[in-house]
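What follows is a group of structures, each given as structure tokens.
Just so it is clear, none of the values below were taken in a lab; they were calculated from the coordinates. Everything numeric in this text was worked out from a predicted model, so none of it was measured. Cβ atoms are built from the backbone, for glycine too; each structure is taken alone.
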Structure 1
Amino acid sequence: MARFTLPRDIYYGNGTLDELKNLSGKKAMVVVGGGSMKRFGFLDKVIQNLHEAGMETQLFEGVEPDPSVETVMKGAAAMREFEPDWIVAMGGGSPIDAAKAMWVFYEYPETKFEDLITPFGFPTLRQKAKFLAIPSTSGTATEVTAFSVITDYATGVKYPLADFNITPDVAIVDPELAQTMPQKLTAHTGMDALTHAIEAYVSTLHTPFTDPLALKAIHMVMDYLPDSYNGDKNAREQMHYAQCLAGMAFSNALLGIVHSMAHKTGAAFSTGHIPHGCANAIYLPYVIQYNAKEADAKARYAQIARSIGLKGSTEDELVQALCQRIDEYNDKLNIPHTLKDFGVNEAEFLEKLPHIAELAVGDACTGSNPRSITSDQMAELLKCTFYGTKVAF
């Protein structure tokens with residue numbers, strides 16, 4: 001038996017923030033990140049619309065990029081005091097991810113963070129509140145997924161939490177919010193969306209329900225990301241929808257080791273945080289080379305290449321063309337091709353490599369990767385991403 005889960009309602013299009021006026025409830029906790037939603041007036045509009053719906057509101061502000069366990073616990077404590085029946089999370093992936101985890105600890109205060117690390121082992125939610133998500137970036141698609149990524153800064157490890165319980169009840173995908181993204185964030189989130197779609201398409205858990213969503217998202221990213229990066233408003237709107245489609249696919253088909261590697265390296269190096277979408281963009285061509293040694297994965301990568309009009313007389317040539325196209329997009333988006341070019345220190349990389357490789361193999365996303373991997377192989381693969389060498393194993 002398989003399962004396909006999405007939010008009950010997805011509202012999309014310019015101006016759909018006004019749908020909040022129709023929400024039925026008494027209290028809403030609004031979770032946001034930095035100040036961008038306030039600066040551009042979107043937060044005030046959300047609060048006004050909720051008040052028009054007759055709801056009392058309270059803000060939880062300041063969720064940091066790569067939200068921490070500590071922030072999650074503070075938010076959950078605030079929710080327990082306020083007792084909302086709606087949690088409204090707004091912004092990039094970070095505040096929405098954080099709010100999902102807060103939701104669990106609000107409804108089940110006795111739960112420990114360690115209890116949530118095991119995928120699909122969450123307690124039953126919606127005992128106290130429902131969840132509404134409003135994305136402002138075009139990449140994570142957390143507004144439609146069963147995932148949340150929380151960072152333990154004591155260890156530098158990102159933990160992908162996974163359970164259909166944390167799929168939002170309502171998503172409001174209003175592209176007006178995405179028009180405010182800076183160029184670099186547009187690049188990183190766009191490549192994150194592409195990675196979601198490609199990994200979902202080749203995942204061992206892909207289905208006839210997820211394949212069309214993944215392929216459509218790939219087509220849309222390829223068509224619109226460069227123009228979106230350069231500020232075209234229509235392209236920004238289309239990318240906002242593309243990342244949502246990719247999210248619907250990967251929330252049900254799951255992901256692969258591009259994300260395993262990104263989760264375990266994002267906060268690992270003292271030379272600077274590697275933004276999640278940037279890490280995915282760097283790793284994706286190398287992982288395709290690695291996975292394509294598996295016949296079924298090679299065939300599916302070739303299908304992707306054909307579907308976006310790439311040429312090749314063999315599957316190997318099509319896979320190579322796909323990797324080359326991703327490299328070309330990284331060039332267009334000013335994303336480096338290696339960890340070394342990003343600025344990671346070589347000595348620190350080599351020192352931490354065995355531990356990072358072990359953590360990446362144990363990541364929740366590794367299980368659905370189309371080719372199995374050992375810690376030694378993961379270390380060699382990470383070396384390829386550092387030095388820019390071809391994956392030949």
Structure 2
Amino acid sequence: MSASRRDFLARSTQLGVLLGAGVPLLQACGGDDKKTSSGKDPIADGLSPEKGPLRIINYADYVNLEVIADFEAEYGVKVEISTIDTDTEATTKLASGAIKADVHHSMAGTSIGNLIAGGLIQPLNRSYIPNFANVISTFNDPWYDPGARYSVPYTFFGTGIGFRTDRIDRALVDEQGWDTIWNATDFKGEVSVLDDEREAFTMAMLRRGVTDINTTDQAIIDQALADVSELIDLVNVKVNIEAYKDIPEGTTTVAQTWSADLIAGAAGYLPEGVSDEVLGFWHPPAGEYVVTNDSMGVLAAAESPVLAHLYLNYLLDNEVAEKNFSWVGYLPAIAKLDADYVIAAGYVPEHLRNCVPTADEISKALFLKPLGAEGDAKYEDAWARFTAGG
């Protein structure tokens with residue numbers, strides 16, 4: 001897939017984004033009443049699908065176009081995709097009416113609460129989504145959408161260290177953990193951290209044993225800034241989101257990166273004649289592992305809401321999800337497609353098994369959550385100081 005999705009991940013939405021779009025912030029989410037906090041009821045049972053077109057908003061290259069064509073053939077409709085580069089752009093254009101869509105294909109967990117409160121997405125009627133039964137159980141009640149009333153999961157991945165095994169021994173990385181980044185002084189100019197203040201500072205916090213990764217304590221943020229800033233002189237650190245190609249190509253030796261990037265690297269970025277055995281990935285143990293996911297939802301203003309529900313159900317079909325993964329490279333949140341399955345099917349090399357978060361790792365995962373405007377400002381200020389040279 002293209003770097004556009006990774007570009008979004010490195011510039012993920014801030015909690016207050018909807019303020020700029022004239023949409024109120026979320027005050028509460030959940031509850032057992034049928035009418036949800038957005039003030040809209042789910043669509044009724046038993047409705048016939050609309051004639052389309054089905055309009056989707058999504059990142060470029062973040063769904064297999066063969067899967068789209070299959071859906072069109074199955075339901076006799078056309079699918080139109082409006083592409084965006086960031087989650088902020090998607091929210092702003094939906095709120096302003098600049099883009100009209102039926103399906104939001106890739107909602108960040110940090111923005112779903114505000115999409116609900118702003119009335120931009122509608123509660124789901126699960127009678128149209130029986131394939132939700134295929135979803136990894138943790139996502140039945142995600143932190144960002146209690147009870148999964150407004151969303152279904154799309155893809156997921158974890159944050160760790162990608163590295164070249166022909167230059168650094170796997171056992172050494174396992175022993176050192178996050179210290180590997182700071183200790184890579186033999187590879188100056190070949191070390192990178194993610195171009196994202198939350199991810200980079202979280203790495204520094206976890207290295208010091210701080211697991212409250214959503215803290216807004218200024219002292220902890222300042223310490224994370226100081227620690228990450230050390231990397232400028234220690235390893236001449238690069239700040240980017242390109243480990244998916246830089247590690248396979250050999251221009252980077254050690255990188256803070258996402259698990260999906262090693263899968264993508266093994267599949268498409270190794271030079272001819274170079275074995276995927278040169279790729280390695282390390283991540284913290286369950287309970288200290290940051291896992292991120294995207295979700296799909298139906299827009300409140302959808303003109304084809306039944307068809308939109310059927311599309312969500314289609315993407316959650318085991319075989320369809322597998323076909324989509326084979327091209328997109330980001331793991332679908334489907335229980336069947338665990339490490340054993342994707343390795344046996346040839347999608348992931350055995351030595352990259354740990355690029356597939358286990359059910360235990362997902363259930364105990366740490367999640368990057370919204371911080372509020374004041375918290376965001378603290379991280380952004382610290383990041384500006386780091387990127388200016390410490």
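When relative contact order in percent (Cα under 8 Å, 6 or more apart) is calculated for each of structures 1, 2, structure 2 comes out greatest.
The maximum of mean count of other Cβ atoms within 10 Å over residues 107-114 over structures 1, 2, that is, the highest value, falls on 2. For distance in nm of label points 7 Å out along Cα→Cβ at positions 75 and 267, the calculated result is 2.4, so let me know which of 1, 2 that is. Source structure for this number: 2.
Tell me which of 1, 2 gives -10500 when you compute helix-only ellipticity at 222 nm (-39500 (n - 2.57) for each DSSP H run of 4 or more, over all residues; to 500). The read-out was computed on structure 2.
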